[in-house]
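In what follows, structures are represented as structure tokens.
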Structure I
Amino acid sequence: MAREKEQDNEFVDKLVHINRVAKVVKGGKRFGFAALVVVGDQQGRVGFGHGKAREVPEAIRKATDSAKRTMIRVPLREGRTLHHDTKGRHGAGKVYLRSAPPGTGIIAGGPMRAVFETLGVQDVVAKSIGSSNPYNMVRATFDALAREVSPRMVAAKRNKKVGDIISRRNDTGGTVE
């Protein structure tokens, strides 16, 4: 179900899910479509959107426009993985995201994989627990990504130098590459 397309020479969009819904009327059934799309620039910005229409292409267009309006920036370590492990949750959908060493690749299920590919992450290990509903999985993934902070952000918040934060991470047995 994944559809990829270059748009505006900077954004990549992936179709995550299409849902066909029917409204029963006097003459029979009227079908409508709902689309879930993830859009990103593959350099740390990503967003998701939901669109509904009577035709599939129109639903995808609406979802893509919605995704571009709700983009978030995620700090990446070396432009390829997350800075730290994190959890996210939306409804009954829970996700665990773990940073990974180079060469690991994207180890994640369907909707989460689309988010990481459009985000530009190359190495990550992710696990979803609970709901397998694509909407909840995408929202839980975004919840986890919104919690992601870089050492620079932590240092600014604590009025310290980045070196102090990273050296402290080494002293406690954490890994730094």
Structure II
Amino acid sequence: MGPDKGGSGGCWCMLWRLRKKDFESLSRTDRRDEMRGHFSADNPPGLLAYHDDAPIGWCSIAPREELPRLESSRILKPVDDQPVWSVTCFYIASKWRRKGVSLRLLEAACGFVKRRGGTVLEGYPIEPDRENYPAVYAWIGLASTYKRAGFTETARRSPTRPIMRKCL
């Protein structure tokens, strides 16, 4: 994970945390600085996975109400009025992909949210419609990983984008 890249396309996991026009108006550096501001908050914006002393993976987590881009999505709009936390993305270092790091992060996210008083964790993974889906494009997670972590499908407004939940 290079400190200058910011994951998928320089997003710095700010895609869901900002309204579309605000996200698009920021440079990669601005997005990085915005994300840094979240680390000083009471609730860290995600979890890191390590192997020895090296970070190998990241999972972005927040209460859904802190993610305005989700609110404006027609595919990922709220299912109901229940307060949920959301897992919005993963970044796994290339040599660690397809080795269960996302699953471990998702399992850890359940404990993270529960310790903060959350009762429902929600995710918005991809369910690829073809074999050998490129791992680099699975930054939102795979539905199969969510299923292995005990999540169930709650809604589907797109053939490849289920909304999945787990009660904690």
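Derivation of every value follows stated rules applied to the coordinates shown; laboratory data play no part. None of these values were measured; they are calculated from a predicted model. Cβ atoms are built from the backbone, for glycine too; each structure is taken alone.
The value 16.6 for mean count of other Cβ atoms within 10 Å over residues 44-51 was derived from one model only; which of I, II is it? List each step's numbers first, then the result.
On the way: I: 21.4; II: 16.6.
Only one of I, II returns 16.6 for mean count of other Cβ atoms within 10 Å over residues 44-51, namely II.
Once FRET efficiency 1/(1 + (r/R0)^6) of positions 28 and 68 (r between Cβ atoms, R0 = 30 Å, to 0.05) is calculated for all of I, II, which comes out largest? Intermediate values should be presented prior to the final figure.
On the way: I: 0.25; II: 0.90.
Result for FRET efficiency 1/(1 + (r/R0)^6) of positions 28 and 68 (r between Cβ atoms, R0 = 30 Å, to 0.05) over I, II: largest is II.
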ask   = Where does the value 3.6 come from, among I, II, when distance in nm of label points 7 Å out along Cα→Cβ at positions 20 and 76 is the thing being computed?
value = I
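Figure out for me which of the structures I, II the number 118 belongs to, where volume of the Cα convex hull per residue in Å³ was derived from the coordinates. Kindly include the intermediate steps, with their values, before the conclusion.
Working: I: 132; II: 118.
Corresponding structure: II.
With mean projected area of the Cα convex hull in nm², for residues 92-155 alone as the yardstick, tell me which of I, II scores highest. Intermediate results must be reported in sequence, preceding the final value.
On the way: I: 4.5; II: 4.8.
Largest calculated value belongs to II.
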message = Quick check on the output: 4.0 is distance in nm of label points 7 Å out along Cα→Cβ at positions 60 and 84, derived from one of I, II. Which one produced it?
response = I
ask   = One of I, II was used to calculate FRET efficiency 1/(1 + (r/R0)^6) of positions 52 and 132 (r between Cβ atoms, R0 = 35 Å, to 0.05), giving 0.70; which?
value = II
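Consider the structures I, II: one of them gives -7000 for helix-only ellipticity at 222 nm (-39500 (n - 2.57) for each DSSP H run of 4 or more, over all residues; to 500) as calculated from the coordinates. Say which. Mind showing how you got there, number by number?
Details: I: -9500; II: -7000.
Answer by label: II.
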